[in-house]
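*Asks:* Pasting the structures in now, so scroll down.
Every number here is computed from the coordinates shown, using simple stated rules; none is lab data. Small disclaimer: the values here were computed from a predicted structure and weren't measured. Cβ atoms are built from the backbone, for glycine too; each structure is taken alone.
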Structure I
Amino acid sequence: MTDFLLGFPRGFGEEMKIMIHLKLVQLLSAGYDRFTIDAATQLGILVANNGGANKIAVAEHTILLILALYKKLCKHHSELKNGVWLREKDHPLRLF
């Protein structure tokens, strides 16, 4: 007996028909385009997505990438891997 599913189910239309006790599918993703929502609706099964759950992490990652671009992190990392160490005077970009 399964009352609810939690996860990233893909498709899943036919499987829901044999789960006679299924009442809720909780998706761990924000989108539901890969889930057979019409089949769930016809069977009276509620479907909930997880929209906004990662909004803080996404915002922080965006700021991190902006800073990495501004400070040319990839270029400096590549130079450092190749044994090139440029002093601060060679990098005039400052945030503060």
Structure II
Amino acid sequence: MLWDEVKRKLTSLQRAEHIRKRRKRKEKARANFFKHARQLLEEKKSGKLEVTKEKLEQHIRGQYSDPARNNPLGPPEHVPRPAPPTSQFNITLPKFCEVR
């Protein structure tokens, strides 16, 4: 009887240890997967930027600013104008029977 109890405790502890190790292994593999994917998709940073701050700001200003942004665009020419409506739109208040 004592031997059976010791054997049962030992198997229980072994099972718990196995589950714990498996969980740790899976967590590590999951973390390594994301680390590996990030390394594949991330741009490699190499070299030094050898340009003055003024030139860099001038380039960025030229690339990302629009001098004609205050000018109105007007209607687009490539979109056809819709035909005028054939029937009048009903703008009266809804009737009680329509609401119910």
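*Asks:* Taking mean count of other Cβ atoms within 10 Å over residues 21-28 as the quantity of interest, name the structure among I, II where it is greatest.
*Replies:* I
*Asks:* If FRET efficiency 1/(1 + (r/R0)^6) of positions 5 and 77 (r between Cβ atoms, R0 = 35 Å, to 0.05) comes out at 0.00 when worked out from the coordinates, which of I, II was used?
*Replies:* Working: I: 0.25; II: 0.00.
Computed on structure II.
*Asks:* Turning to a different aspect of this structure: Using FRET efficiency 1/(1 + (r/R0)^6) of positions 29 and 69 (r between Cβ atoms, R0 = 30 Å, to 0.05) as the calculated read-out, with 0.05 as its value, let me know the right label among I, II.
*Replies:* The structure behind it is II.
*Asks:* Thinking of I, II, which structure, once helix-only ellipticity at 222 nm (-39500 (n - 2.57) for each DSSP H run of 4 or more, over all residues; to 500) is computed, gives back -19000? Could you put the intermediate results ahead of the total?
*Replies:* Details: I: -11000; II: -19000.
Derived from II, not from the others.
*Asks:* I, II: which one has Rg/Rh (Cα atoms, Kirkwood Rh), as calculated, at 1.46?
*Replies:* Source structure: II.
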